[in-house]
Structure I
Amino acid sequence: MSVNVLFVCLGNICRSPMAEAVFQQMVKTAGLEDKIKVDSAGTGSWHEGETAHPGTLRVLRQHGIVYEGRARQVRPQDFTHPHSYIIVMDQSNLDNVRHLYHDHLHVYRLLDFASQATQQSNGLDVPDPYYTGNFATVYLLVKESCRNLLATIRQREGL
């Protein structure tokens with residue numbers, strides 16, 4: 001059995017590739033690469049085929065994380081695996097995913113996995129650094145939430 005984790009944002013160049021890279025590193029460190037597959041996608045197709053935003057790549061490099069993925073749009077087969085977690089970055093992404101694939105059981109916002117203190121300070125939406133340039137803050141939110149997401153998946157899936 002394997003678990004699929006798909007991170008989703010709007011264009012798949014800022015938040016979701018950052019989460020993919022951070023979570024993949026955590027999965028590798030935990031020795032679970034053969035049990036947890038990690039990917040990312042966007043609800044829109046504007047950036048399909050592009051590399052991650054330079055701000056995302058910069059903050060990942062600052063933390064020793066390599067990311068070489070390319071942007072893509074979500075597709076129906078992303079929602080067919082019985083042990084998959086679709087992790088969206090904000091309410092708009094959640095609404096889009098539920099509109100397209102309403103019957104998928106495991107759709108969450110990334111900050112659903114953040115601490116209560118983080119949620120109270122930031123709400124449940126990861127802000128889009130494409131507009132704010134606040135990649136460092138987004139990284140901190142992603143790191144905390146991914147750590148808790150991995151713990152949740154390990155517990156639920158018996159890993």
Structure II
Amino acid sequence: MIDVTSSSVALVDTNILVYAYDLSDLSKHTVARELIENLSDDGRLLFSTQVLNEFCSVMMRPSRTPPLSPAELVDVIRELEAISQVVPVTAALTRRALKAMPRHAMSFWDALIWAAAVENAAAIIYTEDFQDGRDVDGVRFVNPFSPGARLQGT
């Protein structure tokens with residue numbers, strides 16, 4: 001069982017959300033589902049609209065077996081909205097991301113995810129795309145798939 005004991009909000013990145021719906025790697029699928037369920041049950045689950053849009057793009061790719069249809073994704077997005085807080089990408093968020101890029105050596109898209117966490121008081125971003133354990137201005141990146149990962153946020 002994943003221990004998610006912090007009381008702060010946690011943002012889940014696109015790759016974790018994809019694993020939650022992708023059965024090709026059952027180990028990662030199980031971890032991702034459990035993480036999302038635990039965060040949701042605790043009222044701490046946060047997604048940005050960027051994450052949901054990237055998720056839809058990935059899940060509709062013709063190379064996926066099988067790809068999800070737009071109609072199926074409408075249902076999935078409704079389910080995700082019901083179990084989490086979804087925050088928009090705003091102009092202020094974009095400005096924060098642009099300022100962070102050179103300071104923290106992040107790509108634009110990664111900085112935008114980080115900015116969504118900062119703007120919404122999320123202390124953790126669950127992702128496998130950043131250096132596990134890295135802290136950027138009070139936001140910690142946690143890879144839930146790393147060996148010995150304790151998904152508690154402290």
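What follows draws every value from the coordinates through simple rules; no lab data is involved. Keep in mind that this is a model prediction, so the values were computed, not measured.
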Quiz item: With Cα Rg over 2.2 N^0.38 Å computed per structure, which member of I, II shows the largest figure?
Solution: II
Self-check item: Structure (I, II) behind the derived value -15500 of helix-only ellipticity at 222 nm (-39500 (n - 2.57) for each DSSP H run of 4 or more, over all residues; to 500)
Solution: II
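Name the one structure among I, II that percent of Cα pairs over 16 Å apart, for residues 89-128 alone of 38 was derived from. Display every interim value, and only then the final one.
On the way: I: 38; II: 27.
Label of the source structure: I.
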